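Each structure below is given as structure tokens.
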Structure I
Amino acid sequence: MKIHEYQAKELFKEYGVPVPRGIMAEELDKAIDAAETLGYPCVIKAQVHAGGRGKAGGVKLAKSPEEAQKFSGEILGMTLISKQTGPEGRLVRKILVEEGMNIQKELYLAIIIDRESEVPVIIASTEGGMEIEEVAEKNPELIFTVKVHPVTGLSDFHIRNLAFNLNLTKPQMKNFSNLVRGLYALFLEEDASLVEINPLVITDKDEIIALDGKINFDDNGLMRHPKIAALRDIHEEEPLEVEASKFDLNYIKLDGNIGCMVNGAGLAMATMDILKYFGGEPANFLDVGGGTSEERVKEAFKILLADPNVKAVFVNIFGGIVRTDLVARGIVNAVKNIQLNVPIVIRLVGTNELEGRRIIAESGIDFVSELDLRTAAEKAVTLAKGV
């Protein structure tokens, strides 16, 4: 789960990570009042779950009340389009008004889980303010990492190593040490999957401040953190993914035109791979899970068909724990209540497959039923192309 920058900074403050004074506003009048409270210059920042806001016109420096009113009015309600939003963009419903800072230097700092070593890794760079992917491509030697084993924890050595590579002075070291410790505590205690500050700035007074903030959380840990779960903004999420989450369905929207219903993440990946092998493009990743029910399958199918880009549906179920007859009934019941405008290819193999295929065959609905995976995938691709 992602949260907004202003929410991340509230958490930063709780863990002793310094941030600029700021006020979130959802209305123009409140934004103007915030600018007056904070003084000038101040920064007007769009609050959306995407990077690249500055290049997209979503971050402006206001040096006067007139500029604060002008920029706030321009950003509030705009559709911000960046590399991360895609061409459809994101509607800006909130802005963050922040005090201006006397910046002497910009750094980069983040904490993620290293998948190979299975421990948290702290990433730092002297090239703050730039996209870290760009730095990694052009100047990888300017990115420094330290791995922190969760048993032994964060040590002074880790922090000194980072500070040395970032060329910090002694007066800056103490502030940096406190900040890193707070950030690491937040990462562990709140079950975060990413904590990122870009840029982390050094001011003319040797203060080290998080000028930006991004935090992602592990969805599986949200049950332990109701306060964090309450920060969710469904306006920033794909509507079909929000609907799927109501039924505990794993759904991710993609850019293709073949809707995929499967059970199990491994089968989902294999299904998408074979569709692409035959020249098709998956429209989604939808995993109904191993212990699914007829009702969940029914809702999953409705979600598949709600995507206007879907030109064909491929149901690929391998019944181990899940019974294929339950899947079949869910599909039939879903289709009976809607107007079916796209072809549906169904492959049911495994537990109760004979009963499942019988339900599909006797439904009176024009399904395409196949046993062979290759044949089923080829037909789905062909039908999606309208051939």
Structure II
Amino acid sequence: MVARTHRCISIDVPPAALIARSLVPADDLPAASHATALAINPVLDLATLSEAASPPQSLSIGLGQHVPTGLDLYLGWAGGCGAVATKPMTDDHWDTSSVFGAAASAVLGASALFRLAHGQPVRDARLNPIELSADLTAGTRDHPGPVEIGSVLTVGAGAVASGAAYWARELGITGEPWDFVDGDIVELHNTNRCLTMTAAHAGWADGSPSGKPVSKAEATAWVVDGCSHEEWYEQWLIEHQERHDLVLCLANERGVRPFVTQRGEPLLLHATTSPQWTAELHRHLPSRDDCPACRLPDTRTAKPMCASGPVSLGQPDSPDAALPFLSAAAGLLLVAALAELPRGVLQAEPRNHWQLDLTFAERLFRSHRWQPSGQCPHTQPRSIRRMIQREDPRRWDHLDTATDGTSGG
């Protein structure tokens, strides 16, 4: 994420075996760090601390146990809880086996570093995406295993979908390959906010437009060995009427939200970002919640670019910037929800909308309850949904319950 927002970086990575997955081939951690940063930005001003001293006004961030004092920021994690702090952390903030804790700390750290670089305030913060909790309420509950939710259809393969695929790859996925549907191609600016995409995907592998860009579906699906479908959802749907166990609506154009709502699914999950520096998780149970199209209507006006926002909130003349930590955070919240789905916690929650505020506001995490609309023109009637589900049963159909609480199975 730092390589996607900053153009001059010095790194000091100790020689170590490569345990985590890398976006590009590498034999060890230092090689992976260098190769990944340059794959994201081939013209990055990249150096190691052994090659050149840090500029006098540079910002510094420490990752790991053995880091020097006097840095600007420190990252740590325990279980599923990630943390960012302005002072070194104690030894109980390290858990080499946790993906969610490390991922949460990375999101917080990238956001804090960006804010410091633009003169914005930060504070110590904690986040547990599994618990949907933050700061003093954030515990250490974790999900160490792979994501096991059955077949998945992902409509849209942009910034949030890319973030979700990136974290899902770290956890592992069981079951059938995920399907990614998106008719768009990768452009160079997409690499600023999409965690799975490098300059090569946009046709700029050597820092110049000398290659052919690939589709967003391909550039996102590859990290989880998924299936890419390089066409728009309404085109793809003509030849693909079979149901999936779960549908993720991660696109916001071409009337996708109403189309997906009309499928008659028992559960829809999606994640979004906002220009106010929030990453948001949404749940939609047709008998209990509003639908995606009602919550986020298509106003047919110009939309802000995904995962972008003003550098300085509250300043009307502040320039916009691509903020990869927003799409990364939204994808992380979504993958945490997917990992927890078999436990039944998310579907039992009375709330159905969660917001992570990466301005480091006093309330880092907020939750809301959206009531269903009795006049919703998008949600299929209960009788139609049951007919669809009986004709092609899927794993989560039992979540579609009637208003009175009786089972829909």
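Compute FRET efficiency 1/(1 + (r/R0)^6) of positions 126 and 286 (r between Cβ atoms, R0 = 30 Å, to 0.05) for each of I, II and report the one that scores greatest. Please list the in-between numbers first.
Details: I: 0.10; II: 0.30.
The maximum falls on structure II.
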One of I, II was used to calculate helix-only ellipticity at 222 nm (-39500 (n - 2.57) for each DSSP H run of 4 or more, over all residues; to 500), yielding -7000; that structure is II
Calculated from one of I, II, Cα Rg over 2.2 N^0.38 Å, for residues 22-77 alone reads 1.02, and the structure in question is I
One of I, II was used to calculate FRET efficiency 1/(1 + (r/R0)^6) of positions 182 and 246 (r between Cβ atoms, R0 = 30 Å, to 0.05), yielding 0.30; that structure is I
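As an exercise: Kirkwood radius over Cα pairs in Å, for residues 30-165 alone, calculated from one structure in I, II, equals 16.8. Which structure is it?
Only one of I, II returns 16.8 for Kirkwood radius over Cα pairs in Å, for residues 30-165 alone, namely II.
Distance in nm of label points 7 Å out along Cα→Cβ at positions 110 and 150 was computed and gave 3.1; which structure, I, II, did it come from?
II
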Re mean projected area of the Cα convex hull in nm²: value 22.0 computed from one entry in I, II; matching entry is structure I
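Rule-based calculations on the coordinates, nothing more; no lab input. Please read these numbers as outputs of a predicted model, since none were measured by experiment. Cβ atoms are built from the backbone, for glycine too; each structure is taken alone.
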